[in-house]
Structure 1
Amino acid sequence: MKVFRELKIQGSKVKIKDTLTKIENRLKDGWIRNRDQENKISSDATNEMYCFSCTDTSSRKAASLWLAYRNDDTLYVSNIIPLNLRQLDVDQYNEIIREFYKKFVAPAAESLTLKHVLTSDTKEIQDWVSTETVAKLQRFARLANKNTGSTHPSDQERWFNFLVAAHAESTTLGPQTLAKWLEETEGWPEEIAYDISIEYEFSQSLLKVYDEKRP
């Protein structure tokens, strides 16, 4: 399924500063370093923040791309905010981050021999959940009534089996990703997939609290 790409650069603060300078020096094709926006949030930000803005073109939407530097020596894209739209879809977001990486980040980071990565724009459910737990989820998703979710006793049993397994392995699967997978991969109606994701989020929180309070 389609996912938002992630961009990360790893290096010391000194090298990251050099990378930012090299990125800024390479900017073209409607890209600028937006220091006005940086100054507006600098006093409130937990991490050091850097803003790069781009104009509308035939292949991308106008937006501000934010880089944040955290204390594990990682510079990463924390957000991309559209300038003329309410929000960016996955393809629009990924095109902006792909262009920024290919034209500016990769050459700058490589010149300083810094590790850098742009993740894929697709993922499988197995990237978040073990093979055994995926099998439980697929069994529920493919046998359940897609119009009623987990309400039928048989469907509920399969659903509970997945919830317990997901909790036991401390999965990184988020509710939004689960809803997206149910809708895009398994053909669930959007509303029912959303309801199921809320159940999932609540159950994982509840099971975590239960574990913490057990003697």
Structure 2
Amino acid sequence: MMTGSPPHLVRLGTVYGGWTVPRDLLEPGFRCYCVGAGEDISFEEELISNYQCEVHSFDPTPRAIAHADNQKEIVPALNFHPIGVWSDNERKQFFAPRDPRHVSHSIVNIQDTADSFEADCKTVAAVMDELGHDSIGLLKLDIEGAEHAVIGQMLIDGVRPDVICVEMERPVRFAQFRKTVRDVVKAGYELVADVEFDLTFVRQDVARRLVQ
């Protein structure tokens, strides 16, 4: 899906929690929304420590909240928000993983479990409005199957981050996976990295600028 040479890419974070992003965009003040923190914020930490980006992390999961609280002294510049991001502004159930050792919960219940907790959720556009932001440099979504609905609503709302990093859960319904990718590309993005369903898209005008 790349129409030309890809921008210079860099891998940030651990093997588990890392992402591939355009290096030349990362600079002090570059605003990043990282949705889905779990207990690995290595990506967020390197965005801050290596490039002095403005990073906002979102996750309502109790263990994620506790982990972020424990990391305050290590990553004091991280802005953590204990809310969910969804396709509407409402309170939603987050369903537990089958393995209790795992932390990530799912609004769409991708593992078909019964245990859950409830948390307030907002759309990307509503979060931006609440925080007083008129643009996003990077949006990372690691949200256990909810990415399709969140991206769909974000595109409807006219929000266009420079970079979208999204984990696409290994698709049971491949048509949904394909539709979301197609919608993102149609909205003006190029796919520049694909690491085992961790996809990185860059807005076409930004990608062209980076390779000039």
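The table below lists the values:
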item	result
Top of 1, 2 by Rg/Rh (Cα atoms, Kirkwood Rh), largest first	1
With FRET efficiency 1/(1 + (r/R0)^6) of positions 50 and 138 (r between Cβ atoms, R0 = 35 Å, to 0.05) derived as 1.00, matching label from 1, 2	2
At a computed -8000 (helix-only ellipticity at 222 nm (-39500 (n - 2.57) for each DSSP H run of 4 or more, over all residues; to 500)), which of 1, 2	2
Rg/Rh (Cα atoms, Kirkwood Rh), for residues 82-121 alone - highest-scoring structure of 1, 2	1
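Read-outs: derived from the displayed coordinates by stated rules, not from any lab. The shown structure was predicted, so the numbers you read here are calculated from the model rather than taken from an experiment. Cβ atoms are built from the backbone, for glycine too; each structure is taken alone.
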